[in-house]
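These are the structures, in structure tokens.
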Structure P
Amino acid sequence: METKPRLNMGIIIGIGINILVTMMFASENANMGLFLLILIVPLFLSLYGIIMVLNEKLKWGYRLIIIGSAFFVPIGLIAILGVKTAQKKNDDSDFEKRKEELSAE
């Protein structure tokens, strides 16, 4: 049985950069509470999306990663492009699997 590609380097690097950006803002000004909240909530959405992808809930996991990374534009585009690449690979592997099942019948 072939495993689906779940996370790729684009997603991992993109979320890593989002974490670094959030840490950078947190270390510079501790009294920017609302601004930090605006960065931390999307970051946790992205991290929860990664957990969902690892638990094979790909559709919602990818959506959460995209939503969380959208707040970090332009840097967040790295993770968004990584998600799009992973989704395309998953769709292609699903198509090949269905094609093999139909040819076996």
Structure Q
Amino acid sequence: MARHYTADEDLFIREHYKTNTYFDVAMAIGRDPRSVRERAITLGLRKQKRKEWTHEECVKFLSNIQLSNQKLAEMFNRNPRSVSAKRAWFRSRIDILNENERLA
């Protein structure tokens, strides 16, 4: 059965999640690192603020969409996962447009 987090454990996570790894925080409070990560998310904590894509970046992204995720990540100084997610988002919008055209 899962053990509920105490107020002290939540406080420790809030105070240490940005400056320590999930593994270090987990070891300090005797929890599984995956559990600590999930708890941090539940508490609304993030390691970094998410950097939103600007209109200019989106235009440049679409102009260079043939490049690999790694190349685009380097171009925009972003994580390859972020680039992959943005590519998937664009593809889903393009698929919707294509479907609407087909139905018209």
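Any read-out appearing in this document is the output of simple, stated calculations on the displayed coordinates, not a laboratory observation. Not measured: the values here are computed from a predicted model. Cβ atoms are built from the backbone, for glycine too; each structure is taken alone.
Descriptive notes on the structure:
- Which of P, Q yields 16, 41, 24, 12, 5, 2, 0 [P(r) over Cα pairs in 10 Å bins from 0, in percent, calculated]: P
- Here mean count of other Cβ atoms within 10 Å over residues 74-81 was derived from just one of the structures P, Q, and that gives 13.4; the source is Q.
- Each of P, Q could give distance in nm of label points 7 Å out along Cα→Cβ at positions 18 and 82, but the derived value 0.9 comes from P.
- In this comparison of P, Q, the computed figure 1.8 for distance in nm of label points 7 Å out along Cα→Cβ at positions 10 and 42 is attributed to P.
- Origin of the derived value 4.2 (distance in nm of label points 7 Å out along Cα→Cβ at positions 34 and 66; candidates P, Q): Q
- Among P, Q, structure where helix-only ellipticity at 222 nm (-39500 (n - 2.57) for each DSSP H run of 4 or more, over all residues; to 500) as derived comes to -27500: P
- Which entry (P, Q) yields the derived value 14 for relative contact order in percent (Cα under 8 Å, 6 or more apart): Q
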